[in-house]
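There are structures below to look over.
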Structure I
Amino acid sequence: MSILEKNKIDGIGKSKTENKIALMIADHLEWEDEFQHLTLLQDKINAYVSFIESGQVYSVYPDAKSIDEFIIDLRFKYKPTENCYKLLEFFRNSTQDLKIEYKIYTSG
């Protein structure tokens, strides 16, 4: 799974350190075409938010029924751009009522 498959969850599980459900996004793309990359990321995050909002997360992952807080765990192969951080801040602000936290990891 990857950022290119916007309607698939790249990974899901219960956080080992917190009583939250973590949904992983695997982003292996470079930032050469920043606009396209941001569009793909936005589409993927929107799909995850919809997955949570609709309650589908509870039918796919029954252990989530006792948990109402979520982590969107973004795993970047390449260091995100400043505009990427701005996009994630927008999502943080617009999904606060859904109790979604965003965590960013990068290997590049």
Structure II
Amino acid sequence: MIVLVSRYLLRKKFSGIALWPFIILKEKRFKDDAVFLNHERIHLRQQIELLVLPFFIWYGVEFLIRWLQYHDRYQAYLNISFEREAYGNEIDLDYLKKRSFWKFVRSL
């Protein structure tokens, strides 16, 4: 995991993004936020399990399906299976130690 800080690489509403093997943060203060970093680490694990490119394809397709379902971009984002898993477990800093393979599938 390589953490980069750049306010220019992310859109206005994004605070951070996981792009294997990087976690890109908008502000330096997020480097000290263990819960935020854990959320992004969960995404890195998901990306590794799906061999990176299929992760982003799945993520995009599921976002479009959820957008049609909810008619709201933010609700669509929150209901992507990858986000459900990450948000649901971000406060458990030991989650990745005990997480089973392809756990995000349970959030479909």
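Every number in this text was worked out from the coordinates using simple rules, so none of it is lab data. Bear in mind that the values here come from a model prediction, so they are computed numbers and not experimental data. Cβ atoms are built from the backbone, for glycine too; each structure is taken alone.
Okay, here's what the table says:
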item	result
Structure with the greatest value (metric volume of the Cα convex hull per residue in Å³, for residues 41-88 alone, set I, II)	I
helix-only ellipticity at 222 nm (-39500 (n - 2.57) for each DSSP H run of 4 or more, over all residues; to 500) derived as -14500 - corresponding label from I, II	II
Which of I, II leads on distance in nm of label points 7 Å out along Cα→Cβ at positions 33 and 81, largest value	II
Relative contact order in percent (Cα under 8 Å, 6 or more apart) - structure with the largest value, from I, II	I
